[in-house]
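Derivation of every value follows stated rules applied to the coordinates shown; laboratory data play no part. Just so you know, these numbers come straight off a predicted model, no measurement behind them. Cβ atoms are built from the backbone, for glycine too; each structure is taken alone.
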Structure P
Amino acid sequence: MTEAPFVYVDEDKIISHLLCAVCQQPFINPHKPACKKHTFCFSCVKTLSSCPTCRHSIHGVEELKPAEDQMLLTLLNELVVYCSFRKRGCSWTGPRENLEAHKERSCEFHHCCWTARGCQTKASKKELPKHQVDCEYGDAQCPEGCKFVCERRFIANHLDQNCAFIKQRRREEELRENQRKQKVGTFERRVL
C-alpha cells in the first residue's frame, strides 16, 4: 500500500485511469507486472504474488517493469498538488513534478528540526541549516568538558548550578584559598 506523498487539488476530479487499483491513489512510481496489462504503484505491487486485477502470477520484483506510457506519466506529472508544508502556511500549488523543486528552492515553510522541542522558526531550506546550528532548542555540549548535553537554552543553567567540572574547580579553588589563608595565618603568628 502506498502512503500518499501528495495532497491533490481537486482530488475528486482525478480520472480513474490514473489511480492504482491497490491504494486508490494516483500512481507513484508506476510499474507493470508480467501480464503488462495493468499498472500499479511499485510499493503496492512489489510484495504481491499475483496481479491484483487479472491474478497473473508475479515471480519477484525483477519481473516488474516501469510503466513507459508517456501519456500516463505526463498526466501524473501534471496533476496539481499542494505544497507538503500547506499546514504550516505555504499556499503554493502546482504540478506534481514541480513539488520537490518548489520545496528545495523557494518554499519558506520548512521548520527547524527542533520543532518538537518548541522551536517555531520557519525558513527556506537554504537558510534553515544556519538557524539550526545556533537554535536555542538544539543540542549543546557543556563547554567545560563534562560531556553533559542539553538544549542550548539550558546550558547557562547547567554551568551555573550543575556542571560537575565547575563544582570540582570551585572546590579546588576553595581548597587552595583555604591553604593560602592557613599559610598566611601561620606566617603572621610566627612574625608576631
Structure Q
Amino acid sequence: MREVARYLIELGSLKRIPRAGWGKITSESVESVAEHCHRATVLGYALATLEGANPDRVASLLAFHDAHETRMGDLTPQGKKYLHKLEEAEGACLGDQIRPLPQPLRSAVLSIHEEYRSQETMESRIARDADRLDCALQALELVAQGRNQALELFERNLALLKTPTAQGLGAFLVSELRAGRLGALVAWWKDGAAGRT
C-alpha cells in the first residue's frame, strides 16, 4: 500500500501546480491543474450523459488525463512545440508513475491513458471536448472580468469541439456573449441565485 499512497500523494500535488496558459492573460493565479481536472470531469460526466455514452468512463478518463503534469508541469502550446515527441514523453512519465503500483491499478490507469490519447472511443472524444470546454468556460469567466484577450482562447477551444452536445453548449455560450448576457451568466451564482431555479 506504500506505493499506492505515494501515487495518491503525488496526484494531490496537482492542487499546487498552476495552469500555465493563463499567465499570458493575467498575473493572478487563475486555477490549478486539479481545479481544471475537477470541472472537466464534471463537464465530461454531463456531456456523456446527454450523449448517451458511459459517463463513469468519461469521468475516469478526465480524472487522470493530466496526471503526468505532476512531473512535467502544465505546458503551454508554445512550450509543447519544443518537445518533439510529447506523447512519448507523457507516456514515459506515466510509465514511471504507475510502475510501482499493484498490477490491477497499474493496468487500469494505463488503459485510461491509452484510451484518452487514442481518441477512438466516443467516451474519449467526449472527454477531450470536456477538457476543451473547461478551458473555454475559464476563458469566458476571464472575459467577464474584463480580460478580453481571453476571447481568443475561448474561440479556439470552441472551434475544436467534436460532439453534438459540446458544440451545442459552445453555441449557447457564443450566443450569450454576443447578446451581452455574459456578465449575468457568469455572475448568477455569486449574486445569491444559488437558491433560485
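In terms of distance in nm of label points 7 Å out along Cα→Cβ at positions 56 and 88, the structure with the greatest value among P, Q is P. Given 5.6 as the derived value for distance in nm of label points 7 Å out along Cα→Cβ at positions 8 and 160, which of the supplied structures P, Q does it correspond to? Here the read-out was taken from P. When distance in nm of label points 7 Å out along Cα→Cβ at positions 144 and 176 is calculated for each of structures P, Q, structure P comes out greatest. If helix-only ellipticity at 222 nm (-39500 (n - 2.57) for each DSSP H run of 4 or more, over all residues; to 500) is computed to be -8500, which of P, Q is the source? Matching structure: P. Thinking only about mean projected area of the Cα convex hull in nm², which of P, Q has the largest value? By mean projected area of the Cα convex hull in nm², the leading structure of P, Q is P. Here relative contact order in percent (Cα under 8 Å, 6 or more apart) was derived from just one of the structures P, Q, and that gives 21; the source is Q.
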